[in-house]
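A.B. asks: Next up, some structures in structure tokens.
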Structure P
Amino acid sequence: MGTGMTAAGLRRKGKTVRWLKYLGIALMAAVMLLAMFLLFAPRLGWQIDAVESGSMSPALQVGSAVVTREVAPSDVKVDDIITYRSPWNGQLTTHRVVGIEEGQSLAFQTKGDANEDPDPYLVPAANLEGRVVLTLPWLGSVADFVKTPLGFGLMLGLPGLAIIFLEWRGMMSQLSKEEKRSKAGVKADGQAGG
């Protein structure tokens, strides 16, 4: 009784390995695309920030990334979620617009969805960074890390090197198989002619 795999078992294993390789390459390509998106997004008027507090739960969960697009202050409407520089401390804040004050200048009354009361200040139109257009669950920490030089290098470099390695390994395997076939063909020819 042999301990080797059957031909069908070897084919299944080969298909599984091949699919895992393709899945790995697809994941690495996705990571590289994410890194490139995070690099070029600001040049296209997009801003990506991590949600660091639960003030906007359940709409925006802690750890999510929010993608904000520049918008004219006059285009902001009640119920929009906007990112702005807080008039209190200058920090970036993302809250929902619950009112718009039109006086000498435009200002927004904002409120976190999880907060009972509106924010105790009006947000001047000059502090507006943009309107939230997309939320990416769980990617806030990744987005913050990719914004660092080390993070960007790792997110772009490691998958690239892994893809190169996998392709190199595949080429070496293919060359090895062709070499074995070639040697087998030479032996068969030598035995037939002797």
Structure Q
Amino acid sequence: MILDEPVVMATDYVLAISMLVMGSRLESKKERILFFAAALTALIGGTRHGFKTTIPPLPLEVGWRIGLAAFGVSSWALATLVLPERFHKFFTVKLAVYLVGLCFIGVFEYAIGNYAFDVTVATLAVLVRVNRNWVFLAGTAFTAVGAVFLRAPWSLGPLPPASLFHLTELAGCYCWYRAMKENGLGPLTSPTGEGISRL
């Protein structure tokens, strides 16, 4: 059997395994959802890249839409993990709209736009905190660089743009993992129970 994009498939699988390992070491349910859903996205993405001319079109497309749905669930988990509870309903409704939209729009740009919105809002929520989590912010910076790599017209040695995106995303997600593991990322509160976020 000939693989279509073996390098992209391999880096997607590395990302998936890494996300599973990191997620399994976190205690918060929502943190686990974030990493496990991202792992599912990478697993499906890697399979699509490796076997897109082998798997029949219908299951290939259904799997792809499931992967994009998991991608949306992952970014929803990030946003609702960081933001105060009063914003959760908006992001849950937005996720529902996004999932319905996947029935009609199956392109990666649709998914990455939704993901970018959630990550941007979550990052702004961390930025306005009195005690900023710089490790988390470094993770966001890596994911932004990854998005640039994804659209790059060049490769780095044997690594095509998609693989550069995967590896940079892995660095970013590791930073997010460290931030969650060491400090927790739920909406911060003071010892008296009052929020210290400016949101």
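A.B. asks: Which of P, Q yields -16000 for helix-only ellipticity at 222 nm (-39500 (n - 2.57) for each DSSP H run of 4 or more, over all residues; to 500), as computed?
C.D. replies: On the way: P: -16000; Q: -24500.
Working through the options, I get structure P.
A.B. asks: Of structures P, Q, which gives 9, 35, 36, 15, 4, 1, 0 when P(r) over Cα pairs in 10 Å bins from 0, in percent is computed from the coordinates? If you can, show how the numbers build up before the last one.
C.D. replies: Details: P: 8, 23, 21, 14, 11, 9, 7, 4, 2, 1, 0; Q: 9, 35, 36, 15, 4, 1, 0.
It was calculated from structure Q.
A.B. asks: If you work out distance in nm of label points 7 Å out along Cα→Cβ at positions 148 and 180 for P, Q, which one comes out largest? Don't jump to the answer; show the numbers that get you there.
C.D. replies: Working: P: 4.5; Q: 2.6.
Comparing P, Q, the top value of distance in nm of label points 7 Å out along Cα→Cβ at positions 148 and 180 belongs to P.
A.B. asks: When mean count of other Cβ atoms within 10 Å over residues 20-27 is calculated for each of the structures P, Q, which structure yields the highest value? Walk me through the numbers on the way to the answer.
C.D. replies: Values: P: 12.0; Q: 15.5.
Sorting by mean count of other Cβ atoms within 10 Å over residues 20-27 in descending order puts Q first.
A.B. asks: Given 0.05 as the derived value for FRET efficiency 1/(1 + (r/R0)^6) of positions 44 and 172 (r between Cβ atoms, R0 = 25 Å, to 0.05), which of the supplied structures P, Q does it correspond to?
C.D. replies: On the way: P: 0.05; Q: 0.80.
This figure was derived from P.
A.B. asks: Starting from the value 0.6: which structure in P, Q was distance in nm of label points 7 Å out along Cα→Cβ at positions 68 and 92 calculated from? Numbers along the way, then the final one.
C.D. replies: Values: P: 0.6; Q: 2.5.
Attributed to the structure labelled P.
Read-outs throughout are calculated quantities, based only on the coordinates presented, and are distinct from any laboratory measurement. Only a predicted model underlies this, so the values are computations on that prediction, with no experimental measurement involved. Cβ atoms are built from the backbone, for glycine too; each structure is taken alone.
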